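Have a look at these structures, which come just after this line.
Quick note: the coordinates plus some simple rules give every number you see, no bench work behind them. Note that this is a predicted model, so its numbers are computed, not measured. Cβ atoms are built from the backbone, for glycine too; each structure is taken alone.
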Structure 1
Amino acid sequence: MKLADQTDLVRLFADPTRVRLLHLLEREELTVAELTHVTRVAQSRVSTHLAKLREAGLVRDRRAGSKSFHALRNGDMPAEARALWELLRADAKDPLLALDRQRLEALLRERGGAWADAVAGQMERHYSPGRTWEAALRGLLGLARLGRVLDVASGDCAISELIAPRAESVTCLDASATVLAAGKRRLVHLTFCRGDMHDLPFADASFDHLLLLACLDYATRPAAVAAEAGRVLAPGGSLVAVTLRRHRHREEAARYGHVQMGFEPADLRRMFAGLSIDLCEVTSVERRPPHFEILTLHARKPGPPEPPR
C-alpha cells in the first residue's frame, strides 16, 4: 500500500462521526434518516460521511422501494481497511457509542409493523424464537435419505450424531483417540475408527457420502486427502467439504493447530478435479473477528449409484 493511500485511510478513520456510523452499520442495516435520528448528526453530514465510506469500500447500500439501506461490508472490505477497523472496534467502550446503541435499540423497537416486515432482507441477522440454524438443520435433515456415511476428522462426532437417524450407517474417523473416546461414550450406535485422513483405512467405493468438514486446514497434504476421499467414495456418491478461504491470520491459525492458511475456490476445484463439482464458492462470512470466509464444496463421483444393498 502506497504511503499516500495509507495516509488517506488513516484520515478516513480519524473522524469520530465516521467511526460511529461504522459501529452502527456493523450492527444493523440503516437508512440515512435512521442514522441521523440515532447520531443526532445533520442529514447532509451523514450523507457526506457515507459517501466517503462507500467510496473506500467500507460500506454498501441496498435499494428497497424508495429507501436506501446502508450496512458495513463485513465480507469484502479491503484488507488494509479491515485491519484498521479491527483495531478501532476492539475496545469500543466510549459513552457516545453506548448512547448510539441505546438509541438504535429504541429505533428498532419503534420501526413498527410485523417483525418480518421490520427485518425484511436481513432476517438472518436477527433472533426470532425457534428460528435458529440448529433448529433449521434438524428440520431439514428430515428430508435426507442417506446411505453409508464417512465423517472424516470427525472430532467427537457432533455432526454424525445429527445425521445418524437418517443414514444407513455412519463411520467417524479421526486421528485423535481422545476425541473418538468422547464420541464413543455418547454414541454407541456409530462406528468409530482411528486413522489418517491422508491414507484412509477403507476399501475403494466403501461409502455413499463423505464429509470433510473443517479438516482440510489440518492437512499436511490436502491433495492426498482429496484423492483418498475420491477413492473411497462410491460411484454416484456425494461429497461435502467446508474449509476456510485463504487468509493472513497466522496467530489464529497457530492457536487452533492449522497447518494451512485456507484455500481459494480454484484450489479446491483442482484438488477435487476427479469429481463432478456442483458448488465451490464462499458461502458465508463469520460475524466474530477476524471474520473468516467459509468455502463450501459440493461434489459427486461420476457413474451410476450402486444398487441397493
Structure 2
Amino acid sequence: MPLSSRHLLGLQGVPREDIQLILDTALTFREVLERPIKKVPTLQGKTVVNLFYENSTRTRISFELAEKRLSADSINFSVSTSSVSKGETLKDTIKNIEAMKVDMVVVRHAAAGTPLFLTKVCDSNIINAGDGIHEHPTQALLDMYSIREKLGRLDGLKVCIVGDIAHSRVALSNIYGLKTMGAKVSLCGPSTMIPRFIEDLGVDVITNIDEAIHENDVLNILRIQLERKAREYFPSIREYSKYFGITRDRLEKSGKDIVILHPGPINRGVEISSDVADGQQQIILNQVTNGVAVRMAVLYLLGTLN
C-alpha cells in the first residue's frame, strides 16, 4: 500500500500504517547500504531540490546521499548565493525552481509551517527537513528505526526525551511518532525548558534525571540549542550538566543497560559526557547510518506516488 499523503510535513496525525511502511522499507534500503555498490536505479529521472535556509550537516548530507543512492538528480540550494539575498520571496523562489521541472523538494526553514506553505504554492512532493521549532519528521523516523533495530520493537517500550524540549522540533516529532507506534514517552529537563501543557500530548514529565534513567528503556538526549538562546533558560552550563547531564557515573549507578540516542550535533560535557557518547550503550553513529536508509525510504515512497 502507498503512503496516505504525497508529502511528509510532520508525524502529527500520520497513521501507524504509514510509519510502519516507512520503517519496513528503510530496512530494505539499509541492506543496500551494505553492498559494494550502494546504488539502485529506483528514482532515476527524478529531480530533487534540497532547499535549506538553515545550516545543517547530518540532515543535508544524509538527504543528498539518499538521493544519489536512489539515482535521482540532486540539486542543492544555497541561500547565500541565491536571489534570496536580493530580496526574492520564498514563494517566488519555489515557483522559479519548480518551473525548471523538479519533482521533489526537501526543505529546512527557520519558520514553522514553511513546508505546509510550499504544498499550497507548488505541485512537487514536499519533505520537511525541519521547520523552526515545529517538527523534524525524518529525524524521528530514523530514531524509531534505530531503536527498533537495537531492541526489536517499539510497542511497549519506555522512551524518555531529555533536555531542551521547548526549542526542539525533534522532540515533538518523536512524541507523535513514538506514541503512534505504541511506546510510552516521557520528558525530562529543566522546568523552564518543558513547555506548558505538554502533558496534554499524553506524555509524562520527570524532573529528576536519575529517576528518568531508572524508569526507561531508552534515553533520547537533545542538544542545548544555544543558537536559539536556550542558554537563557538555566543559570549556567555547569549547572545544567550537573543536574541533567548524562554521565558514566549516572548510568553505572542505575545499573540499567539503557540505550542512548542523540540526534546531534553533540555538546560534549554539557548534555552528555564523552565517555557516554563514545560508550557501548550509545547508538549515535547507527542513527546517522540509518538516517540515509530512512530518507531513501521516504524519497522512494513519495517519489513513486506520482
Structure 3
Amino acid sequence: MARRLRFQFPGAIYHLINRGNYRRDLFATPGAAKSFESTLGEACQRFDWVVHAFAAMRNHFHLAVTTRSPNLSDGMHWLQTTFALRFNRFRRESGHLFQGRYQSPLIENAAALGRVVDYIHLNPVEAGLCPAAQPAQFPWGSLSRFVHGPRPPWLSAGEWLAALPLRDSPDGWSKYVSRLQDIARNPDATQMAEFENIARGRPVGTHAWQQALAREYEHLALEQDVSAAEILPLKQSRWTAALEDALLHHRISPAAIVEARLIPHWKAEVAVRVRRASGAPWRWIAAQLCVPQPASLRAAASWLGRR
C-alpha cells in the first residue's frame, strides 16, 4: 500500500518529532546524541535544509526545519534510516528504531517559528534534564550551540531571533536565555496554551492562516493523501470556522451555549449549518455546543430537517 503524502513545498517550515520504538531510549548516551547531531548535519547538506532548533531528548527528538526544496519525506527517510543503521550497527542490534511515522506540523512564519523554538529549547527543562535557571546547560540541543558554540553551519537563528526582536550577538543570546528562564518560571496562560498545541502536533500560526491552510489542502483531506494525524488539526480549523460563522449568523454568544442546558431550536440549526458547511462529526459539534449526548443532537437536527 502506498505511503500517504505529506505537505511539501519550497520554503516550508516544520516542527518534526519522532520517538523511539516502544519509547525506548535513543539518546541516553553522549555517543548516540552526538551521532544523531552529526547525521542531522549530513542530511542538511544533502537536502539543503536549515535547522532553526533541535533537541535530542532521551527517547525522542524535536527539530524546527525549513526545507528550501519540497523534499521533507526524502530527507527524513534518509535521516532516520541512516541514524538507525548506525545506532544498530554500533550495538550489534537489528529492528525498528523509531515508533512509526514522524509528526511534521507546519509553521506559518518567523513569529510562529519563534514559539516553536522556545518550546524545543524548554523541552529539556520540562523533562528535568537541566535546571530552569540554566536551559543552555543541556548539551544535546541547539541552545547550547547558539550560546556556547560551536555552531554548525546548518544551524541558524535566522529570522525568528530578529522577530523577538533580538540580535545574534552575545548580548542578544543573554537576553534570550533570560526570556526562556522567565517563561520556565512563570508561563502565562497564552504561552501554556500555545505550548499545549505545539505538544499535540498542531500547525502553528494565526487562526486565519490555519483556516487558509485547511481550505488549500481540503482536496488532500478528501482524497486521504495525508495521514490522519497531520490532517486532523486542519480539519478542526475548518470545523471551527464553520461553527463561528453559524454562531454569528444566529447571533449566539459563547455564554448562551453554556447556559442552554437542553437542546434549544437554535442549537439544532447551528449543528445542521456546521455539518453541511464542513462535514464536522456529530461528536465534535455536540462537544462545542455543550450537548452531552451527540445522538440527541443528531436526532434534534434530523427532526429539524423533516419539518
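Assorted remarks:
- Origin of the value 1.5, where distance in nm of label points 7 Å out along Cα→Cβ at positions 168 and 256 was derived from one of 1, 2, 3: 2
- At a computed -0.44, -0.55, -0.87, -0.98 (log10 I(q)/I(0) by the Debye sum over Cα atoms at q = 0.08, 0.09, 0.12, 0.13 Å⁻¹), which of 1, 2, 3: 3
- Identity of the structure behind 4.7 (criterion: distance in nm of label points 7 Å out along Cα→Cβ at positions 104 and 264, calculated), options 1, 2, 3: 3
- Top of 1, 2, 3 by FRET efficiency 1/(1 + (r/R0)^6) of positions 32 and 160 (r between Cβ atoms, R0 = 30 Å, to 0.05), largest first: 3
- For 1.5 (distance in nm of label points 7 Å out along Cα→Cβ at positions 136 and 176, calculated) the corresponding structure among 1, 2, 3: 2
- Origin of the derived value 12.3, 34 (Rg and Dmax of the Cα atoms in Å, for residues 152-239 alone; candidates 1, 2, 3): 1
- In this comparison of 1, 2, 3, the computed figure 21 for relative contact order in percent (Cα under 8 Å, 6 or more apart) is attributed to 2.
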